[in-house]
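Below you'll find a set of structures to go through.
Coordinate-derived values only; no laboratory data. Treat the numbers as computed from the prediction; the structure is a model and nothing was measured. Cβ atoms are built from the backbone, for glycine too; each structure is taken alone.
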Structure I
Amino acid sequence: MNIKKVVVAGAGVLGSQIAFQSAYKGFDVIVWARSEGSVERARPKFERLLDIYETTLEAMKTNPAAYCRGLAESPQVSEEKIDSLKDAAKKAFESLKFTTSYEEAANDADLVIEAIAEDPEQKIAFYTELAHYLPEKTILATNSSTMLPSTFAEATGRPEKYLALHFANEIWRNNTAEIMGHAGTAQQPYEEVVKFADAIGMIPLCLKKEQPGYILNSLLVPFLKSAQALYATGVADPETIDKTWMLATGAPLGPFRILDIVGLTTTYNIAIMDPLAADPETVQGKVAAMLKERIGAGKTGVNAGEGFYRYEK
């Protein structure tokens, strides 16, 4: 594998996780953000991730249930090995670099993972500007949750080296990496990204064709939309909806806890892609209004300390 320097564009919920996990596994990682303010808002996310990694690894010494597949290759890990993994987490945190410069980010990059907002205009603007600085060798991947790589392939200036690499939230625990090319993606870059996913502790899941939402979100998004509709139309509150799902299925989390992990800004950006969301009298419009109200109050999910639930920071 030729990937050594990794750039993660965007330090939101998943962008920060991708960057930290890649650094934890020994890659040279630089995080690109749109502004210095974005950089400062990102730093607490990385502090939180360091705490999660160190706390989880320490718990693995005495509690087999604490094991996370993205942190160690096996549940049977010696205390000495766990201490070395904790050192790796601290080193990852200290090694992360931040920039707002396209040129600095692109310099000698082997892989750029775009994890900015689910907004087509923002993505196209990012790809168009980045293309001025990328070396010929660089592979470009999108972590978009819902959009097809073929939508943006030409805007990247390197369609043959462009594909989708999608992660689940809490990637240290839910260590999946869905890899999806478009009709113009070359085989060599695709295989390099598969190898990279494996190298950062993920389980590569190779899709054979483009699919909006990949596999995971093709299953998850309709479920979450149904839960939001139940709440937005006054059928039941989030706690009751979550309780119903958890009690009836044995699931560890309900849909609104999942939405808090995903982040309400991402959820809102997906919701307003539906043209019906512009009409406040439709179910889709009521869902969008409900999400917008919470976002306006700063209740954007786990990283903010509150979404549909409150969380200790």
Structure II
Amino acid sequence: MRRAGEVAMTPLLDHLRSGRPHRLPRLVLSPVGVLGMVPWHAARLSDGPAGPVYACENAVISHCSTSRQLVDVAARSRLPWDRTQVVIADPGGTRAMHAEARQIAALYPRATVVGPVDDVPEPDGPGTRPPPRAASAAEVRSFLPGRGDAGAAVCHINCHAVARATPARSSLELHPAARPPQTLTLAEIQSFAHGRDARAPGGLLVLANCTSDLALADYDEALTLSTAFLTAGAASVVGSLWAISDDVRTSLVMYMFHHYLIGRGLPTNPEAVGSPADALRAAQLWMLDPHRTVPPALTHLVKPDSGLPLDAPQIWAAFTHHGH
């Protein structure tokens, strides 16, 4: 990514800064063809005294599949954050996946948990959290945008995702081991938009899944699970460009994203509160910062002698933001 940073991103950022030198540039990129597979926010601009300098350190970077979708989503208001919140986990997922879902659910005291995630704290007292639900496609659909309702204000989905050669067949594997398998295809997700007002309020979808923002074909249309949810009515979507490993570091990115989004990163990151684009950038910068402040909930995971560098681009750079 060093060459991409020098040739493409550095001149662009220099141009934007020259016009507004005291304002952090904000970019929405719509790459053409296979350039849509490039993590432009992780373009390496230069090497500084503390190490590489990446594009996300110099700008807030979002993505869009087409200018039409950008215009449609920009006109869509956001559901209030205190509306329905949900954390979804695949029952057949790994222990690390379930631990991530539990930690994130703990950040939302009244969030509904879908899937077998137990021992989720109830800081407002026993019985204040909605009862858990089974991880079925039918249950999950009730929280998604479209189909006559706006869906959840915040929906974090922690399961496997599969990008297929035919984009419409790409899918979220909600519980693939069930009989019948509980999945949602990209074509089904797009169908949720039928009969829905494109300007109706939408929520945030966080797809903590492998390849949830990857297209294996039809790159110019960038037809991915992430962009399908925007078509269905979401206001913002966070997805991944490649297969993210079952690695504790990916859970750190996801936790810190929500940490900043709901304001636990104040006062140092006020711009991230309520802004998914800024919250994702803040989480990625946290991964890059050797002097990061570790929230108490993560102290058992962030250990200096773990041998897992948090600044590894293959971990933090996988995640992208679409929408507003």
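Here are the numbers:
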| read-out | value |
| --- | --- |
| Entry that produces 0.90 once FRET efficiency 1/(1 + (r/R0)^6) of positions 43 and 243 (r between Cβ atoms, R0 = 30 Å, to 0.05) is calculated, selected from I, II | II |
| Entry that produces 2.8 once distance in nm of label points 7 Å out along Cα→Cβ at positions 51 and 251 is calculated, selected from I, II | I |
| Top of I, II by mean count of other Cβ atoms within 10 Å over residues 123-130, largest first | I |
| Structure (I, II) behind the derived value -14500 of helix-only ellipticity at 222 nm (-39500 (n - 2.57) for each DSSP H run of 4 or more, over all residues; to 500) | I |
| Distance in nm of label points 7 Å out along Cα→Cβ at positions 83 and 131 derived as 2.5 - corresponding label from I, II | II |
| Structure with the greatest value (metric distance in nm of label points 7 Å out along Cα→Cβ at positions 59 and 235, set I, II) | I |
